[in-house]
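Pasting the structures in now, so scroll down.
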Structure P
Amino acid sequence: MGLSSSEYQSILREYEARRLAADRARELRKIELYKKIPTLAEIDDQLIHGSVQAAKLALEGNSASLDALNRTNDWLIARKQQILQSSGYPADYLEPHYTCPLCKDTGSVDGKACICFRRTVIERFYMDDGRREKLAKENFRTFRLDSYSAISTDKSTGKTYREIAAEALRDAHAFVDNFGKSYRNLLLNGNTGVGKTFLTNCIAGELLSRGYTVLYLSAFRLFEIFEHYRFGDKESSQQASMDFDTILDCDLLIIDDLGTELPNSYTTSQLFICLEERDLRKAPTLVSTNLSMDELSKRYSDRIASRLFTFQYIKLFGKDIRVLQTL
C-alpha cells in the first residue's frame with residue numbers, strides 16, 4: 001500500500017495537533033509559574049521587548065547597539081534558566097516540549113521531510129500487520145544455523161552450507177553495526193527458501209529498532225509503482241510520485257525477489273535511476289534475488305548489472321528451509 005494525498009494530509013493534521021498541544025501545554029505552564037514566580041513574567045516581557053528592538057536596530061544597521069542589546073538578552077535568558085533551576089524546574093520548562101525536537105512537530109527540517117515524518121509514513125502505509133508479524137518472528141535471535149547442512153559443500157569454496165550461512169550472518173551483523181558510519185549495499189543471492197528473506201528481515205528489524213527508516217518492497221510492488229508513476233491516472237500517479245520520493249529518501253531500501261517481476265524498458269530505466277540516485281545520496285540498498293550474476297546481466301541492462309555488481313555479494317546455499325520445517 002502507498003501513501004495517498006488524503007492520507008498524507010491526515011498525517012499533517014496529526015502533526016499540527018501535536019504542535020498545538022505542545023503550545024497549549026507550554027501556555028499552561030507559563031500561567032502556573034508566572035503566578036508562583038512573577039519575576040519570570042517580567043523577564044519574558046523584557047525579552048519580547050528586546051526582540052522587537054533588535055529587529056529595529058538590525059534594519060537601521062546600528063551594530064554597536066544591537067550587540068549590546070543581544071548581550072542583555074543573553075543575560076536575561078541565563079537569569080531565567082537560573083531562576084527555574086533554583087526553583088526545582090528544568091531550564092527548558094517554559095519552552096514547548098515537542099514530540100520531535102528536530103522538526104518541532106512540523107514534519108520538515110530545512111524544507112525536507114523530517115526523519116520522524118518519513119518513519120511515520122513507512123510504518124503506517126508500508127508496514128502492514130503481516131510484515132510486522134514477520135519481523136517479530138524472523139530476527140537475529142531466531143536465525144538458526146542448524147537449518148543449513150554441515151555436510152554439503154559449495155564446490156567453488158569447499159565450505160559447508162552452514163559455514164557459508166554463518167559468514168552471511170556475520171556480514172549481516174556487520175552491515176547493521178556499520179550502518180550510518182560507512183556506505184555499503186548488499187546483494188543476497190540463492191535459491192528459493194534458503195533464507196534470503198529471513199536474513200533481510202533480520203537486518204530490517206534491527207535497523208528499525210535503532211530508529212532508521214526501512215522501506216521493504218517486493219520487486220513486483222516496486223515495478224508497479226514505476227508503472228503508476230508514468231502511466232497511471234491522476235490519483236494513482238500522484239500516489240506513485242509520493243511513493244517514489246519515499247523510495248529515494250528512506251535510510252534503507254529493500255528490494256525483495258528481484259527477477260520475479262515483469263520488467264519493460266521503462267521500468268528497467270526507472271530501476272537504474274532509483275539505484276543511481278540512491279548511490280549519489282549514499283543511501284544503502286539491499287537487493288535479494290534468485291537470479292545468478294549471468295542471469296541478472298541478461299535480464300537487465302548492462303548499467304543495472306554493473307551497478308549490482310558493486311554490491312557486497314552474499315550467497316546462501318541449501319534446501320528449501322520452509323519445506324524442511326514441514327517434514
Structure Q
Amino acid sequence: MRAVICTRYGPPEVLRLEELETPTPQKNELRIRIFATAVTSSDCYVRGLSLTFAYRIMARIALGWTAPRRNVLGMVLSGEVDAVGPDVRSFKAGDQVFGFNRHLFGTYAEYVCWPEDGLLATRPANLTDEEAASIPYGGLLALHFLRKAGLRAGQRVLVYGASGAVGTSAVQLARHLGAEVTGVCSTANLELVQSLGATTVVDYTREDFTARGQRYDLIFDAVGKRKSAAGLRHCDRALASGGKRLSVDDGTPKLLAEDLMLLGELAGKGEIRPVIDRCYPLEELAEAHRYVDEGHKRGNVVIAVAQGG
C-alpha cells in the first residue's frame with residue numbers, strides 16, 4: 001500500500017511517500033481502506049515537535065526519540081471496512097465509516113487497522129468522504145469543551161479562533177445548543193464565521209473584543225495558548241459574573257464514540273456542516289503540512305487518499 005512516513009522530526013520535507021505492507025487485522029480489529037484523511041494542527045505538532053523544551057522531552061519519550069515510533073501519522077479518516085479480524089461484531093466488510101484515533105495514528109496511508117471499539121461511526125450517506133474526514137477532530141474537541149463548560153441555551157459564548165477546525169465546529173455546536181455566539185477571526189474569515197451561525201463577528205486585526213463592553217458566559221480559545229496568548233491577555237474583563245474561560249489546550253479531553261455518532265447525525269441533517277479549505281492528493285501531503293504550518297487555514301485541510309466507492 002502507499003503510505004507517507006515521517007522519517008524524523010522536522011519540517012514538512014521529512015514526510016516521504018513509500019510502499020509499505022498492507023496490514024492484517026488482528027483480534028477485534030478492522031482494516032479500513034482510507035478514502036480521505038485530514039492534516040490537523042496536532043499532526044503538525046507531532047511532525048515538527050514544535051513544543052516547549054520540557055514538552056519536547058516528554059513527547060520524545062512518549063512518541064519516539066528521533067522520530068515517531070508509529071511513523072505513519074494521521075489521526076482522522078473516512079473510508080470503508082475492508083476486512084475484519086476475529087470476534088469483530090460492530091462492523092462488517094463494506095461498511096462506510098469515519099473516525100479518529102489520536103494514539104495509533106496511521107491514516108496517511110491507503111489502509112489502517114484500528115480496534116472496533118474505538119472512535120468509529122457509520123459515515124452519513126449524504127456526506128462525501130472528504131466532508132466526513134473533516135468532522136472528527138474539530139467536532140469532538142469542540143463538543144468536549146462546550147460540554148465541560150456546561151454551555152446552556154441563552155448563554156453568550158465567544159469563540160476565539162472561530163475559523164479553524166475546532167473554531168468552526170465550536171461556533172456551529174454552540175449555536176445548535178441555543179447559545180448566542182460571537183466569533184473572533186481575521187478579516188478574510190468574517191463572512192465564513194457569520195455563515196456558520198455567529199450572531200456577531202469581531203475582526204481581531206482591527207478591534208479588541210474585550211473593549212466592546214460585552215460580557216460572555218464562556219470565552220473559548222479554539223486556537224491554543226501558544227498562538228492566542230497575546231489576544232486573550234485581558235479576556236477576563238469580558239467575562240460575565242460566574243463566566244468561564246477555556247482553552248483547547250486545557251487538559252486531555254475525553255472523547256466518546258457516542259459523540260462522534262452525534263456529530264455524524266447533526267452533519268447528516270445539515271445542523272452542522274464540514275468546512276474544507278483545501279484538498280490535496282496523498283503524494284502532496286508535505287505541501288499540505290506546509291500550508292497548515294502557516295497558521296491561516298479555514299476549517300480543515302483534507303487529503304484525498306483513494307477514490308471512494
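Nothing in this text is a laboratory measurement; each read-out follows from the coordinates by a stated rule. Just so you know, these numbers come straight off a predicted model, no measurement behind them. Cβ atoms are built from the backbone, for glycine too; each structure is taken alone.
The figures follow:
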item	result
Given 3.4 for distance in nm of label points 7 Å out along Cα→Cβ at positions 85 and 117, calculated: source structure among P, Q	P
Parent structure of the calculated result -0.48, -0.91, given that log10 I(q)/I(0) by the Debye sum over Cα atoms at q = 0.14, 0.20 Å⁻¹, for residues 61-140 alone is the read-out and P, Q the choices	Q
Source structure (of P, Q) for distance in nm of label points 7 Å out along Cα→Cβ at positions 77 and 109, computed value 1.9	P
Given -0.35, -0.44, -0.54, -0.78 for log10 I(q)/I(0) by the Debye sum over Cα atoms at q = 0.08, 0.09, 0.10, 0.12 Å⁻¹, calculated: source structure among P, Q	Q
Origin of the derived value -19500 (helix-only ellipticity at 222 nm (-39500 (n - 2.57) for each DSSP H run of 4 or more, over all residues; to 500); candidates P, Q)	P
Structures P, Q, by mean count of other Cβ atoms within 10 Å over residues 149-156: label with the highest value	Q
